Structure I
Amino acid sequence: MQASEYQVQFGRTLAPVFFPKNVHPVYLGRVLRNRSQSARVVDALKRALYYDKTDRMHLTGDEVAVKNPDDVPYNVDSEILHAILGMEGEAAEITEAALLNDRAKIVDESGDYLWYLALLFKKHDITFEEVFSKNIAKLAARFPDKFTLEAAVNRDLEAEAKVFN
């Protein structure tokens, strides 16, 4: 499935509902602010690990995080870790750009996010087309006709999982 077709198909399952009474805006603001702060820490870690830049490590607030003097090995593939850290940082930047309605920045940061996603996909031999088509198939199993609140709440997880087998 091509990206343009995915963008058409995903709209069929877009939720036309919103329940602002369920969450106080102050709480949502705190969550978004904390996400932004944690993303800066994640970016500092990524810069230190992959760009040999430790200038932002003070953001971690933990001196022990700055150095690995015993050269303790990491238990995860370095490219997968790079993808994880990169996506976390870029997701926060996309969030900030979206809240500011800055289209150019959304495109910019989304491209960066896609780069990290492509890195993760490369490590697992996944294509964007595979993800697009399987996601739409899963959503079609969840919402055979269109989005309904009932189907969103009472999902048939077995039917959805069959798409990935």
Structure II
Amino acid sequence: MQPLEVDQIRASFVNCSRGEAKTVTVPGEVPWADRDFLGWRDPKAPARAYLVLPYEGEVIGLALRAAPPARSRVSSNMCAFCSTTHRVSDISLFSGRRAGKLGREGNTLGTYICANLACSRYVRREIQPEIPQPNEWLTLEERIERLEDKVHRFVARVLESR
């Protein structure tokens, strides 16, 4: 991912107001070269999360909300973006308003992803989840391509009515 300035990040949000975008706490140092998207949770409000990524020639930002951890009998779950299996407590349901008319009508879209939004790092195996992973024979390039495809599909669904 190409480095972005704070102003570019704030201007990229498509599912929140300009006023809301101005209040976003933007992360400091980012290892841009090893990221497929910029994802972070607001340290001042951990239920708020943000995704920013290149999408079809522009930079798109999504404001998301993390649901409280689920109480479940299931012990693990898989991230919809990076296909990493985690303990249930390390996966969160993130939802965000849809862009455009549907978002103004109150429609949201959600998906279960890594609670720390470190999908790029899991795909590159820079960090390991706490539970064993199923064997996977994809190359690094194939894992990155799969991650990008899944993130882009989510963004496309958010943007449908824009």
Structure III
Amino acid sequence: MDDTPRTLTATELQAYFAFTEVGSLLRHAVEQQLRDVGGLKYVQFQLLARLGDAPAGQQRMTDLADGVVYSRSGLTYQAQVLEQRGLVTRAPSPDDERSTVVTITDDGRAVLAAVFPGHVEALQQLLFASLSDADVDDLARILGRAAEHLRANPPRSATPRRRG
């Protein structure tokens, strides 16, 4: 058995550095737009966007934490901040009193409606403008495959809780 540590090829290293640079630059611009227009942190936007797309505008806290890959306690704090702003409500789940259900409010939908045009514009200008439709298809396929692989052995914050 070969115990020699594996190294990255020059192309793998180039891809990794490009991926992290794009992610950092894009996230910085997106976070700035979300703060300026909606007074939101990125994770708060993710929470509202997931609720906005969810049936009846609600999800269990654990499902939200699993989806946004954020610690459950950290997401609880962010939901509390959004609740204080009147953007979400939290209540015990009617199906399981140990679970909390978060629901987006009309004010939460209004904040999403305010931030989405600038959010989409930032993504189009900063990420997609330099790519062809085929490039975007390839990017979606490649990153989808990587996400699927990472979700096969996720960090605890992304591991769905076992239901008793």
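Readers should treat all values here as calculations from the given coordinates under stated rules, not as data from a laboratory. Worth saying up front: this structure is predicted, and the values here are computed from it rather than measured. Cβ atoms are built from the backbone, for glycine too; each structure is taken alone.
Numbers below:
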{"quantity": "Ranking I, II, III by volume of the Cα convex hull per residue in Å³, for residues 15-94 alone, the structure that comes out highest", "calculated": "I"}
{"quantity": "Given 34, 22, 16 for semi-axes √(5λ) of the Cα gyration tensor in Å, calculated: source structure among I, II, III", "calculated": "I"}
{"quantity": "Origin of the value 3.3, where distance in nm of label points 7 Å out along Cα→Cβ at positions 55 and 103 was derived from one of I, II, III", "calculated": "I"}
{"quantity": "Comparison of I, II, III - label where relative contact order in percent (Cα under 8 Å, 6 or more apart) is highest", "calculated": "I"}
